[in-house]
Structures are given as C-alpha cells and as structure tokens.
Structure 1
Amino acid sequence: MQTSPTDQFLTTVDAALRTLFVTPRAALPCPTLPGDTTALTDEEKTHAGALMRVNHVGEVCAQALYTAQAFATKNEALRAHFIRASTEETDHLAWTEQRLKELGEHKSLLNPLWYAGAFGLGLLAGRLGDRVSLGFVVETENQVGGHLNSHLERLPVNDHSSRAIVAQMRDDETRHAQDATNLGAIELPLIVKRLMTAAAKVMTTVAHRI
C-alpha cells in the first residue's frame, strides 16, 4: 500500500524528535562479555567516554540518513527496508547512550546539527535515485566499520562493556552494507568517497570533545 505524503512527513518528523529528545529503547539486550567485569580509572573512563560519544553521534547520523532515504524513495519495498534498518540502528543508539551514562559522560551538544547535516546528505542521495542511495549506504557503513575497528584498538583493553557494544555494532554495520549491495547499490565515485571521509573526520574530531 502506498504511503501518503502526509504520513511520510509526519513519520519523518517523529523520527527526528525521537532521536534527538527521547531516550531510545533497544529491542535487543545490550551486548556483554559473560564473566568479564569492567574496572576503569577516571582517565580511562574519560577516554572511553569520548570514543563512545563519537559512536553515539554516528548512530544519530545513521537515524537521520535512513529516515531521509526512506522519505526520499518512491519504492515502498525500499522504504520498508530503510525503516527496518533504522529500527535496528536504534539498538545501537540506545546501547551507546546507556554506556555514556555508565561512564559519566555526556552526549554531543551538537547532535541537532549532526542530525540535520546527515539528513540533508541522505535526502540528496535519495533524490539521485535508489541505486545511488543504496551506494551511499554501502560507503557509509564501510567507513563506519573501519572507524569502529579503530575504536576497538583505542578503547582501554579492560573496558569490556564498551568493546562488546562496538564489536556488535561493527558486525551489524557490515551486514547493512551487504544488504544494500544485494539490493542493487552502485559504487560511488572516488571523489564522493573522499568527501564523505573528510566530512566524517570533521564530525569525529569535534564530537570527541563536544
């Protein structure tokens, strides 16, 4: 059944408000490493918290991207796919927010800005066509996967709680990239990939502190 423009608009606005102003609820339990406890110094908590804040911002952006792409496509099956992926990313959003609270750290103060920017990019990709939009998903998830791998190297070795979350997120992002490839994603031009990398660098650098 075709979704009406009004319903699409209201769903899009609701998704933005929920992401930015409502405590997210995960459908799946937060990943843990059975038998391992996390004991961190204050310095380690600050370091891990900064990394997890960056990861939380990444999930805010993921919500914006998938919501925008769902709004832009005219393909109902693809819209359902984007909404389903967004729902799965909500788990990541909830896990990272929970971990930030446990570490005594705050979310990025610039989350509304990050959301708006990511939504604009997702909308642009969607307007360029479904295969381009899916290609944007593939490249985004590939870059996020690399970023999460780097965090697994940088997190304190005894921060088992954060590491379990990041490892599960990485595996899920890899699956999302493969799903988009299977749906017909095209490979983006090299210049676009480099611009995406540069934009991600700005976001991660700023979000690490603010």
Structure 2
Amino acid sequence: MQFQTRHPARSFTRMDAWISTLDQSLKTLAGVAPMSRPAPQATAPDEALDEGQRRLSASLMRVNHVGEVCAQALYRAQALSTRDEQLREHLQHAAQEEIDHLAWCADRLRALNDRPSLLNPLWYGGAFSIGMVAGLVGDKVSLGFVIETERQVEAHLASHLERLPDGDHSSRAIVARMKEEEARHAQEARDRGGIDLPRPVRGLMRMAAKVMTRTAHHL
C-alpha cells in the first residue's frame, strides 16, 4: 500500500506580498498590465483631428494616464500596508479597475500616435511613498487619501471633458467612464470609514497635482 504525503497549504507571507507588488509595479511602468474590460466605445465615429487637436487630445490623455499610474501606486501601497484583510481585498479590486483605466489611456495614446509621460517612474514612486505612509498611519487616514485623490481626479476629468475636441469621441467616452468610476471609488472609501483630511494636507495634494499635470502635459 502506498501512502501519499499531504503538504500543508503554503501561507501568503509578507515577502510574497512585496514580490507581488513589485511584479505589479513593473507591469504598470512597462505598460503591459492586462485590462479585464474592453475600453468604452464611442456612440459616434471619430472625426478627423487636425494636428493641434491631436496634440491636445494626446496631452490630456497623457495626463490621465499619469493619474492612473499614481492610482496604481497608491492602491498597491495601501493594500500592502493595511492589516485589514477585507480592506486589502477592496483596495486590490479597486486597483484592478484602475488597471483598466491605465490600459484604456495607453491604447488611446497609441491611437493618437503619442506616448506616455517620460517621468512615470517618478510619479509612481512618489504616489507609492504617500500610500505607504498613509497606510501606516491608519486605515481611516489611508481611505481619506483615496477620497481626496479621487475627488481631484474626478475634477480633472470633468475639465478634460470640456477641453477635449468635440470630434474625439473615443477619448471622450473613456474619460466619461473613468470619471464615473473614480467618483464611485471615492464614495466606497467614505463608506468604509475614510475621513476628510486636514485642509493643509488637501492643499498640498492639490499643489502636487498641479505640478504633475502641468509637467505631464508636455513630458
């Protein structure tokens, strides 16, 4: 008679979590993170864009792409630092939706014959550091950063809908869907106990976002 040895299931260690986060980070920066949903489809075919319109659309979509790079960093760092397993799963699910946004923006940039920001590693590193600090302070503060970040992103997306060329229906469809989902992420963070951050912190975040968006518009 032969006996089969059963090996206990391997537990998920902190080292595993760091390796998984590093893997996701490299995929984000390399632009190979796979989307789980197709990009929103425009209800009308795109109109021909002149060079000025193309460059404007590409600049705005590059800024949106940077925002999604930062969102990936923020969510991954917060998921890594929280001790609440349910919150970790929620943050990882939100990060997956943000991967879709990231891929949609990257595909649209390629369609517009343009490129992502050259400074994406810098943006990612800064957002990851913020996410780690917020997560170590506490889950309510961490979720507060999600609320404020998503508020600011939603406002940027609303302004982009006003600035995008009327004939760029594909970009407008992507931005409209992203805006809707960013608002939902903010509300979910509040529902989970996120707090409003102090006014000086919100002000610093707005200043940093302005520097990032103005730089990414060109670089």
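Which structure, out of 1, 2, was FRET efficiency 1/(1 + (r/R0)^6) of positions 86 and 118 (r between Cβ atoms, R0 = 41 Å, to 0.05) calculated from, if the result is 0.60?
For FRET efficiency 1/(1 + (r/R0)^6) of positions 86 and 118 (r between Cβ atoms, R0 = 41 Å, to 0.05), the value 0.60 is produced by structure 2.
Of the structures 1, 2, report the one carrying the highest value of mean count of other Cβ atoms within 10 Å over residues 142-149.
Answer by largest value of mean count of other Cβ atoms within 10 Å over residues 142-149: 2.
From 1, 2, which structure was distance in nm of label points 7 Å out along Cα→Cβ at positions 78 and 94 = 2.9 calculated on?
Only one of 1, 2 returns 2.9 for distance in nm of label points 7 Å out along Cα→Cβ at positions 78 and 94, namely 1.
Tell me which of 1, 2 gives 52, 35, 31 when you compute Cα extents along the principal axes in Å.
1
By the measure FRET efficiency 1/(1 + (r/R0)^6) of positions 134 and 150 (r between Cβ atoms, R0 = 30 Å, to 0.05), tell me the structure among 1, 2 with the highest figure.
2
Each reported figure results from applying straightforward, stated rules to the coordinates on display, with no laboratory input. Predicted model, so just to flag it, every value in this text is computed and none were measured. Cβ atoms are built from the backbone, for glycine too; each structure is taken alone.
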